[in-house]
Structure P
Amino acid sequence: MKITSSVFQCSAPDLDSCPPDAVPEFAFIGRSNVGKSSLLNALTGRKGLAKVSDTPGFTKLINFFMINNTWRLVDLPGYGFAKVARDDKARFNDAVNEYLTERDNLAGVFVLIDSGLPPQKIDLEFVHWLGGQCVPLVLVFTKTDKGSPAKVHENVEAFKATMAEWFETLPEIFTCSSVTRHGLHELLTAIDGTIAPA
């Protein structure tokens, strides 16, 4: 798949405010500062599509982007954000929860994980929760340009070992870098395969 058009559609504070569920949606979510905005910009080839911030938790709304007029890329608020008022944090978590469990046209969730870190409790808990909700998910280990291949492999394998206790079949796993563009083609191919299965 090649992305030829990517247009910001709207931001939604809750499920009721989301656009009509007429096309497949692929949501991207991860712990704060995992490089989500940079990855979305690299995938679409538009530097300013998703806002990149030095402040963790910058994305607070559910942001929708129409891609190639055929599917939506959805930028979800990161889990575990800092510097957000306690009541806002609860409200946004509820919105994400509802979106992930009740959005009929959600075709897949890409959970972003920092490849440079050993398995983090907050990532494991979120993946475990998604699995329990039967949400279709894949794991994307980001920032592979910042660490050695051996360390990335070690961290991925450790994550897989923990997940194996919860999943009969492990989710599909990708590694990528928004800097070197490693893995971006594979991510788009996975999306394409879900939209138009062979």
Structure Q
Amino acid sequence: MRISLLTVLVSAVAFADAKVGAAAPDFSLPDLDGKTVKLSDFKGKTVVLEWFNPECPFVKASHTKGSLVSTAKKQSDKGIVWLSVNSGAVGKQGAGAEKSREGAKGFGMSNPVLLDAEGTVGKAYGATNTPHLFVIDKGGKLVYRGAIDNSPDGEGKSPEGGKLVNYVDAALDELAAGKPVSVTETKAYGCGVKYK
């Protein structure tokens, strides 16, 4: 009875969405080389988390034609920490180190890709889609969660309202200028995260 109650409690905690305006949940995950990466290692830095599945058509479109083509590199060059997280379970589309490595290479990504095969971190953040993005400010507070942009085709060719808006770039620009983030939450689009 204790084990099942504990399992229920752990599951309930695991599905608690990170809230905008609250502290971002800390985590520890292996990168593609097996090195442990902890969010707390980046205390005092702005961090972007990008939920990633290299075989998702929306991720492919966004990394080859859309708003994610060079965003991570451009922001990393400004001192932003950019971490891609693959929460795909073993055997699911795009999951695992090898597929993540191939995808990252094919998309020209140089930022770390972290593996969350159990889905614990993805569920803690409430990540529902690939891509799904989260911006954490220097104080460790979640300040944005949602889509990379307002073009749900992933290609940047059909922006809602007619003008393409990269929400992550906008949030990071506002933070850099010492301003509050004006758009804190949007609806993520793309493939569903391939949880266990």
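Each value in this text was obtained by applying a stated rule to the coordinates, not by laboratory testing. The shown structure was predicted, so the numbers you read here are calculated from the model rather than taken from an experiment. Cβ atoms are built from the backbone, for glycine too; each structure is taken alone.
If we compute relative contact order in percent (Cα under 8 Å, 6 or more apart) for structures P, Q, which one ends up with the highest value?
With respect to relative contact order in percent (Cα under 8 Å, 6 or more apart), the highest-scoring structure among P, Q is Q.
For which of P, Q does helix-only ellipticity at 222 nm (-39500 (n - 2.57) for each DSSP H run of 4 or more, over all residues; to 500), calculated from the coordinates, equal -8000?
Details: P: -10500; Q: -8000.
Working through the options, I get structure Q.
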Problem set entry | Among P, Q, structure where FRET efficiency 1/(1 + (r/R0)^6) of positions 130 and 178 (r between Cβ atoms, R0 = 35 Å, to 0.05) as derived comes to 0.95 | P
